[in-house]
1. The value 49, 24, 19 for semi-axes √(5λ) of the Cα gyration tensor in Å was derived from one model only; which of P, Q is it?
2. With mean count of other Cβ atoms within 10 Å over residues 75-82 computed per structure, which member of P, Q shows the largest figure?
3. Out of P, Q, choose the structure whose coordinates give helix-only ellipticity at 222 nm (-39500 (n - 2.57) for each DSSP H run of 4 or more, over all residues; to 500) equal to -11000 when calculated.
4. To test your reading of the models, identify which of P, Q gives 2.8 for distance in nm of label points 7 Å out along Cα→Cβ at positions 99 and 299 when calculated.
5. Work out which structure the value 23.4 belongs to, where mean count of other Cβ atoms within 10 Å over residues 123-130 was derived from one of P, Q.
6. With Cα extents along the principal axes in Å, for residues 315-402 alone derived from the coordinates and found to be 41, 28, 21, which of P, Q does the value describe?
7. Tell me which of P, Q gives 114 when you compute volume of the Cα convex hull per residue in Å³, for residues 219-354 alone.
8. Any idea which of P, Q comes out highest on relative contact order in percent (Cα under 8 Å, 6 or more apart)?
Structure P
Amino acid sequence: VKYVTGIAPRVAAPTSPNKDKFNEKISGVNSPAGPKGVNDFYNYGNMYPQIHIHEGEYLHNNGFRGEGMTIAILDGGFYNYDTNPAFDSVRLQSRILGTWDFVANEASVTEDNIHGMYCFSIIASNEPGSLVGTCPRAKFFLFRTEDVASEYPVEEQNWVAAAEVADSAGVDLITSSLGYSTFDNPGFNHTYADMNGNNTMVTRGADLAAQKGMIVTNSAGNSGTDPWHYIIAPADGDSVLAIGAVNASGQVAPFSSYGPSYDGRIKPNVASVGWGTIISAPNGAPASGSGTSFSNPNMAGLITCLWQAFPEFTNMEILDAVQKSSSQYVNPDDRMGYGIPNMHIAYDMLMSQRILRTANIILGNDWLKVYPVPFISQFNIVLKGQVTGKTTFVLYDAAGRKVAMKSLDTQTGLIYNQSFSDLQGLPSGAYLLKYMDGKNKRTVKLVK
């Protein structure tokens, strides 16, 4: 980062002896929370706009709120998280699995910078009607890897060490609102040519974490208005999802760092709300801050919920769906990358892939399968289209009487799922399901 200001709004804790490295401005929120999202599972209060821009409530409404998922947050300190009422649920349910300060080599992470607490609140807050985060029921590791009092390459080493611990602890997603380009000693500075996904230690470590199976998300940087206006490490990693910043209306933030990576890849990958993001103040009240440090955890929490819904998919398959669901996927640029992801669209894409995978497993080498047998009130059909045209299924009882019929327009080679439901009133016994198209006929024996 040009100065870890490059990544997130940071404000020193009231009792912190460290200087403020991040420079982001934090302000109070004067507007009342109001009944926002009242038809959803959560009343998100002030956080509703930054979740709704991604249709993130769709995941929460369908039961995917982070249960069973573990997130590691790498930052510069988590001042006050242990008393802040925004985290009551996390503390009472013992969902903070561990903490470690890689700078001071101690377990406590509460007496240093407050920036990590802000990021944590975007994901984990649970104060209905005021603050509800993007993944409020996950479990967490809180790791301090950043020394806000100085900027030296050892912080990249701390980052990699924390990622290694996260891997050993079974973490699903690493979210980091940190980044590196220049240092207190200019002899250590990275150049734009180093932002090629392969040169810096922190980027190599982040890519290795992704290779191990974790999702890694990172702030793109806050240098969009500086002479150095590029993304910073590890956001340049080819397996790292770099998050740029927009406001709740989808307008790109001027400070959000530019891509592409030095080797020409799309960066940032996507964008989320980091301009006027609602966060928790130390007393649990809503506050507002700006920086890609805040767009990153907003997106990371929703991605975690998405992966919860589709655990059989790999980390990179989840990220592929996130990018393909984004608002400018067909026309990416160097400010927002592929754009603003839509969790509803990503969910539907992955569900379609799940159905297709399941259908292929069910079919094996066949082109028509019916299950379950015997059936009770419903049976399902998986069909690999044999013709482009109309197909018909007719259900007959043992006496040859027609019981039900369904027609389907198919294309050769495509997979189709059909069902006969509401069959609980049929008497027990043998049935025949007859398939017909313009070229083929087939009969399947069924039992109720």
Structure Q
Amino acid sequence: MTTIHPVALSDNVEAARQQANAVALERLLNAEPVLVDVAAARDVVPGLTDNTILTSGAPLAWPQYSGGQRRSILYAALYEGLAESVEEAEKALDEGRIVVHSTQEHQCIGSVAGIYTASMPVLVVRDDTHGGTAYCNLYEGKSRHRLNYGSYNDEVRDGLRWLENTMAPVLSAALQLRGPIPLKPLMARALRLGDELHSRNTAASMLFERELTSAFIKLGSTRSAAAVSDVLGFFRDNDYMFLRIGMAAAKATADAAHGVEASTLLTGMAINCQSFAIRISGLGNQWFTGAHPRLNGKFFDGFGPRDVEWIGGESCFTEVTGLGAFAQGAAPALQAYQGGDFTTMIDNNLSLYDITLAEHPHFTIPALGFRGTPAGIDLIEVLRRHRTPMIDGGLAGRSGGQIGAGLLVPELDSFESAYQAYCHQYDPGAVPATRMDSTDRTPQESAR
């Protein structure tokens, strides 16, 4: 059984916190993400210049990037024509002629390494309730080797060019014919059809394609039928097409809940090559970092835990909004992809209600009697229960490419750092959070 260690805040701060959390939670639950366009990043992403490369995770200086994430940044420079060789790209980055920023500094969200360059097409998702906008680049396809997984070769480059020159124009034209697509109703239905909208997007991808079917038919008679056919073929072959759309929706939703004075609502989780990090609504744009998560993975043939490399990732924003691992009970077929068994998935899902403030009014889990997913992760509840969020995710390999998938469980250290900052800002006399000792185990320890 989990031992609850109280986190002491003064009465007036606690009252202000609860009021602030109610505001932030309302924003999180009532955001209305809508897909409005697909456009070149340079044309829509705020502050993105032609010599800027974006990548996942809390911001780092260029020398701090290592391994596969560093390689992905260098490969992005080659793709964008900013350098003719890896060595030339490295020199340009060292000298500041090419600059690297976090996706989070530009309203973007990244899958694994999360690479953006100026020419890459992005999905534009607007929150119609609060007016914010978020961006995510397009899914590269089902090959194990992708730029976002630290791979680059002729096939990867050609795939990225196809997204830029074929997929993006067709999708943009289809959206202009169809009009903006409200995403929350589609996502809610996908949950009822077996997705959890992080590591499983099969139903959502089909529902999204259906939304655009009539537009695709019209386009086939007015522009290159071959291009439209190619796009439809990509949809047919890639069950993860919707993932990036869902990520942009999650980013827009989480951003709507961010910036509420005194709130302890979690509004972001992100990974880079150095750390796992969280963002708290009432603590501005600071990211609180800690150790990489523990993981329990299912690996592709020939790979194992020693082959894993952390190269970034922000798709865990889906968990921030009550999806992904927070809806794993809706996706029993996920066992085939990332391992585990359905009983454990249900138990994990139920445990997450302990660290959240609400049951989502729109996202429901059929296997739990259509109970709303746990939503609104609260920093204080995480520390009181010594129970961190769970994250579904893909696993990158040291030699590049995806090598498996699994369940990730963050350590407490980033949450403790955030609490200390919260006390410093709002309640200097509060008792610091106490780290869980070796005898106080949570159900998540099975994910080691």
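1. On the way: P: 49, 24, 19; Q: 33, 25, 22.
Comparing all candidates, it corresponds to P.
2. Numbers: P: 26.5; Q: 20.4.
If we compare mean count of other Cβ atoms within 10 Å over residues 75-82 over P, Q, the biggest value is for P.
3. Working: P: -7000; Q: -11000.
Here the read-out was taken from Q.
4. Details: P: 2.8; Q: 4.0.
Comparing all candidates, it corresponds to P.
5. Values: P: 23.4; Q: 20.6.
Structure of origin is P.
6. On the way: P: 68, 28, 25; Q: 41, 28, 21.
Clearly, the read-out refers to Q.
7. Numbers: P: 114; Q: 171.
Answer by label: P.
8. On the way: P: 15; Q: 22.
Going through P, Q one by one, relative contact order in percent (Cα under 8 Å, 6 or more apart) peaks for structure Q.
Readers should treat all values here as calculations from the given coordinates under stated rules, not as data from a laboratory. Predicted, not measured: the structure shown is a model, and the values here were computed from it. Cβ atoms are built from the backbone, for glycine too; each structure is taken alone.
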